[in-house]
Structure I
């Protein structure tokens, strides 16, 4: 029997993840679930949001389902540490970013697929004056371990760092800025990681019949990093003659995605640009309540919704949050381990509930979140799970 490491994390992660396990059980997926410690509580009590015991669990079992995480700025994180830990050099790092880097989960896959009947789907005005609802079916491949999110930064950079940066002619602009007034962040892109994610994206496009692959970067400004990725993409594209290689700038892409989103198949981008574009496309299919993702390494894979921990909703009882993003993330996990029959069954059940339109969480009713949403017809998290189970 397969063992799955379960990482609820913070906030609504503690709500939606148990619901996804209830759905997996009902769909006939047999597994042992091992619960791992991760998140804000462990930062406050231990000075480590990702304890070594959790890393060891994931290293042993290779597959994890993850809920959500709370991250706060440096000063706020320091204030919430246990008094006995303050002043001892503990530094907060996002545990999901740490997981990605520790296990080299360098390929992040974020499918953005619209469900028929979802009232949150993107619509646009047609040339005839009516409205049309294009089917969005785009998959974002986000490089997960490099770029700006690699975290190579300095505030008041040491002399050796400043001297290194000042070998670049563009630093002349900042020559007279005192180091104590400088914060520097470096964008790192490597050939190996770029080749791996671009090839994975092309393979995905080939396997599922997508006709185009778009590299979404900014090579007209970021000439070296984006430029290297585009050069690699052009070389790899020669091996896939039936898939058109497009390239767009991230700023222009954010405009075009609301003009013709149905034109885009697979999109590849560096860490931050991939984060931006995947949230943009998620907005076209119903928002973060429908946005799932996979973090794939050579040995380990972690599956998670892309929404945050939304702590303001954690203590609402009954819960109001939409669990579908977590359900879809669980389906990605099932696909990864070869349980496609069960994942397809769950996806069809979700699609049936959404199209039928009888059960809608508060976001699907376009309501402001709060305890009063049930009086306005919203379903609870538990009721949404029940509805999906009933369609299996």
Structure II
């Protein structure tokens, strides 16, 4: 596993339960979330050739915990061992410009966009796309970082200062009524297993609540799944992948972003599905057919950010979660809580999605999440 965060941690838990040995290669310090459950944790810079050689000598197949990895690392891995998903798939989806161009080339529905690299091209893009529109960094953007909404009153020269010297993507504003995502897996031989459509609510551009199944019409769910499948086929993808999408008032579904890995909005699968997203990742990366993705119980997942930690060395009072008979607490083993840092999540199961949501929101309020 390349990377040492919480997604690698949850992968390691399921892989070791199935009898696999897990080796982590990360540039994080010793004792990172994934390393706490790995058989071995190799901590070194991603350009450390000797560390990479030691890592590759111990593994049969490699996957990635997050996408912001150097292309040189991905290519070096792929030259020696199978990398799933491929370096091409990760390279395409780690960068908004490449991702948007891929979607356009594949004819997959997404917002109209322009690529810009200076103020003049930004002015032209804003004129062509109209206002409002959104400027997004081409690289290393997530959870709302590197974004700026352009309204009628926005001074473009002032807005461009935060992007100066970089390429950016300007997207036409999509007046969506809700955001959904689909998480699924595709195997080496092209078999696909999709968990379904999840409704997502964000706060400060960070996922707050995921509701599954999504409270949308069946036609919306069908469109969303079809788009996920088109992305997976277009990338010749092998592994678990999430696709985030907008739903418009007219009932149109459009791709917003692609995550070439398990995803925050798929965490409910751990408690509510026959085969969860990390088990699927383990299965298809190791050359097996995907498991049954069926959701057996309605569920709502709530993110736990560092904002609710009362002090660095203490934890919140988890009794609102632990005292609920159908709530599940998942903490990520991070040593330091910071504002807007993902520290864990909880999932509430219910006989109906409405019941699960009601209880999840009550727990959320009791924990002081505002």
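All of the numbers you see were taken from the coordinates with simple rules; none came from a lab. Source: prediction; values computed, not measured. Cβ atoms are built from the backbone, for glycine too; each structure is taken alone.
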Using mean count of other Cβ atoms within 10 Å over residues 44-51, single out the structure from I, II with the greatest value.
I
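For distance in nm of label points 7 Å out along Cα→Cβ at positions 84 and 260, which of the structures I, II scores highest? Before the final figure, lay out each step's value.
Working: I: 6.3; II: 1.6.
The maximum falls on structure I.
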To test your reading of the models, identify which of I, II gives 1.9 for distance in nm of label points 7 Å out along Cα→Cβ at positions 92 and 108 when calculated.
I
Taking distance in nm of label points 7 Å out along Cα→Cβ at positions 68 and 292 for each of I, II, which is largest?
II
With relative contact order in percent (Cα under 8 Å, 6 or more apart) coming out at 22, pick the structure among I, II it was computed from.
I
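Upon calculation of helix-only ellipticity at 222 nm (-39500 (n - 2.57) for each DSSP H run of 4 or more, over all residues; to 500) from the atomic coordinates, which of the structures I, II produces -8500?
Attributed to the structure labelled II.
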Origin of the derived value 56, 51, 44 (Cα extents along the principal axes in Å; candidates I, II)
II
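Mean projected area of the Cα convex hull in nm², for residues 52-235 alone computed as 17.8: which structure among I, II? Don't skip to the end; give the middle numbers.
Numbers: I: 17.8; II: 12.6.
Corresponding structure: I.
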